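Taken together, the values in this text are just the output of simple stated rules run on the coordinates, not laboratory data. In this text the structure is predicted, and so the values were computed from the model without any measurement. Cβ atoms are built from the backbone, for glycine too; each structure is taken alone.
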Structure I
Amino acid sequence: MNPITPISGWLLFKAVEIDVVHPGFAGHILRCSTERRHVIAAYLSRRMHVLRFETEGELGAFLSCASHDEILRAAFTSVPVGYRKALGRGGHQPYIRRYYTYLHALMSSDRRPSMLRLISHLPNVNPTRLRVARALPADLRQPNLVMALKDQRIARDVADLIQLLQEAGSDRKAMVRSIAVVESFGELRDWARRWAFRVQLPAHPVPHGDGYTPVQTGEELKRLALRHRNCARNYLANTLEERSAFAIVYQGKSEAVVHLIREADGWVLDELYGIENSEPDAELVQRAETHLARHGISRRGQRPRPERRWSALRSIAGHMDYGGGWHLD
């Protein structure tokens, strides 16, 4: 006799209801295999059955004794190839009622071959795994990846990220091959970082100049962070969004990191950094500021405010320019 596996939810209430008129049915549900429990749940989840019973006692007797295929045919008419095995790879607890009909319809159709291939290789088949798989494009429906993603929100992020990396010049087929072996969220994070640092960055807002070299690739940004022992690599997403830009200013063997940020009215110099964010050499600061000034870029907070229509009133009466950064048409 199989050990008792507790269950909860709608299937438990239904099992107790049937057990009243067919004693032993609840015990059968609690002791049966995982596959049989989900087979019975699949039948009981249906509103319209192929084979219906006059009394719950007859239903209990049938579900207690019939084979798995007989129960499924009584619920759906046909049993798709692999449906029983998919049910057997579910958890011990029953799933929401509509899951069983959805899985049956999915496996009865040839419209989504990538889903059918995936289901046949998933070690665990449940609503969460199917939602994750549906959020991924067909070429990303890899068993290891689907098992590694905890929910469909992350799955959508993965799909979006691969599309962005592809648009930035990365080889999609190579990315798909490499992500197929990911088995945990930690490995996924490492994969994302590795591929993101390979991309070309947007055009730097200031041209190359004497002693001024823009950072143009993700790899260059990573090397800069390692060499200067700072957190510049964490700005990769901002840089790709053209909200940050980095450069190196140098003179002889001395160099510093230039960090530009884009505000509502254009690019400004956020700061210059030496090794480990130390104060850079004064000559380097002057060199960087001079080069940037030639291209209309000043330090953050030092850009002259644009003249407003009522500036004269502010000047004389002392009124403040509230929301001074707003751009009004």
Structure II
Amino acid sequence: MSAAAAGRGPDQDESHTSSPARVRTATDDRDEAERIVRDLYLPNRLDLSKGSAPLGMEVTGVRVGALTVGRLRYGRRVRLQTADAENFHVNLSLRGRASSRSGGGEPVTTGAGQALIFSPEAPAEMSWSADCEQLCLMIPRGRLEAELEQLLGRSLRGRLAFDFTADLHSPDGRRWRTVLNLLVDELDHTTAAGLDPRLGRHVEALVTAGLLLGQSHSHRTAVLSDRVGRLGTAIRQAVELLEERPSEPWTTVRLATEVHLSVRALQEGFRRDLATPPMTYLRRVRLRRAHQALLAADRDETTVGAVAVGLGIMHLGRFAAAYRSAFGEAPSDTLDRHA
């Protein structure tokens, strides 16, 4: 879940209303509470049928790098249902208890100091106690996958999904919990992390690296062992071509010809070994390279268009939309970070 927008009676700590350093909002209206969560987090449905206590929803949110961090409470017993998430969400219980289920999994009960990791593409159901308060963290899917690709040194082969229950007691888990505690402190007292993009990016890296290195997920073995997955020889050659020469005008036909496969065999090989079509893999490579280039670029010396064209991306409108979906911000925002 994220938290960084206005509801009724917001208390914004900066004069820049379009992107405040910290936002506070509260409501006692169910429809408005749903709207706040929808706008800040994801589509949801709030069930207040169990009990007659008044709603007292309160949210405090701050943007740290590409992360959206929020402290959320409802002030009474509630049930929530959410739609399929597009990004990764971490819920850390600060007070009270909650019972949560992701997709078709079994419900998991959490108390203070326990956390759950919600992977994309799965609806969730949650029941919160009246005194429940949670740190709700949203991490753009593309940003986390790009960080994982940096660790692996290659593009992903298959989707990234985490174990639902986070481990905060192992040595790596305890270190990650320390970083989460920094985010809680940032909600209480805004510091330079919420104001300076460079420091925010550093904190973001601590969160994402701690999550990828300290929690169990579908690529953890590869991250820890640094072993390259077993690919067919021709598919490995195709991957190397796309990784080494992403700016070329690749088509499925041309790539298949280069590695001496039929188009059908190439597509079946990518689906079998990488769980993605060849051209989708190429788009992910280009997006990752564009992100890296924009982070390192100087606005006085280059433009978003120049970076995109240099990577063989001709449809700038589609690129901008895909980039925002992947990294949680516009390409120009990434370029501005250097300035």
Structure III
Amino acid sequence: MHGILVIDNTVLGPACGRIKISPTITPREVFNNARKMTLACALVNIKFGGAAAGIRANPFEIDRSKVIRSFAKKISPYVPEQYIASPDIILCQDDMAVFSEEVGDRKGATGKPESMGGIPFEIGCTGFGIGIIIESIIESIQSPSIPKKTSEAKITIQGFEHIGRTLSKYLYNKNAKIVGISDTQCTISDPTGINIDKLLQWYSENNGKHSLKKYNNANKMPNEDIVKIESDFFVPTTANDIITDKNIEILDSKCVVEGINDSIDFNTEIMLYHKGILVIPDILTIASGAINSYSEYNNHSSEKAFSLIESLIKEATNNVIHSSRNGKIPLRRIVNEIAKENILKEMEGVNNV
């Protein structure tokens, strides 16, 4: 087992962060994820610091429970006083249960099953939070390029794991048009809007085993063409570097919402800014998961967790948009400045005690 743990900052509280399993994981990537979690927690003013963990392996070719137990055992001296684990998109509530059992402390991991007092990420905290962000943007930005109502918005969602499914359901119930969705094999599209209820029913009946390639009630296209779908919001939820300098010219969306870390590299994000395309950075979107973990750590109910996500994410989004000075400053810079200011204030308070 080759594992990496980075505890970036604990001035606001114990550091929470996701465990990512990947054959290409590096210390640099884990550090970047830890720093983003530090900023995300500070942005929404919860008493958590930032951390991240990585296990270098193919998650589909290992005995996951065995590897997670080994990793948990090695880092147990830091849990939960300094580090609290949470799941990445591949991990699930059962993996968090294994981690918690190995360290011998239920507070050592979040995203656990409800039977262990947990709030599983599978119930959709991140997708819900992204939905709140999109609604807040529509309400806050007075621009001809952004629809005036959620019911007038057209959304493209890359990825149909639990984040994509929850987000599509949330926005569909708000009468937004979901015009494009992809999974690992196919992209489906419909300019008049995909019937998400029908899609989710089909997906459930097939136990999620059938690709969208076999769904017959929408147009089909190769995954690389998803950026060509005309929409107001494009939301990557599973893929890194989905938008690059090679396809930026064919991107037909007015706003990109990073639903996962590093879905856009820095240079591409600057290019999008200069093209007038709004980018909502991953630091804001991952804050929903941080709030979910914070709620579980403090023994809140799932209902209270979602209520807290709604209020804190809406407040943070509005603060970021208001501070952007009508789009003249990239939102990532604003997010960083607000988060760092909150951390520095806390550090000054600690030093003055």
Here Kirkwood radius over Cα pairs in Å, for residues 250-289 alone has been calculated and equals 10.2, so which of I, II, III was it run on?
-> II
Looking at structures I, II, III, which one was distance in nm of label points 7 Å out along Cα→Cβ at positions 170 and 258 calculated from, given that it came out as 3.7?
-> II
Who wins on volume of the Cα convex hull per residue in Å³, for residues 74-217 alone among I, II, III, i.e. which is largest?
-> III
For semi-axes √(5λ) of the Cα gyration tensor in Å, the calculated result is 64, 24, 17, so let me know which of I, II, III that is.
-> I
Comparing structures I, II, III by Kirkwood radius over Cα pairs in Å, for residues 146-281 alone, which one has the largest value?
-> II
For mean count of other Cβ atoms within 10 Å over residues 58-65, find whichever of I, II, III sits highest and give me its label.
-> II
Ranked by distance in nm of label points 7 Å out along Cα→Cβ at positions 82 and 266, the structure on top of I, II, III with the greatest value is I
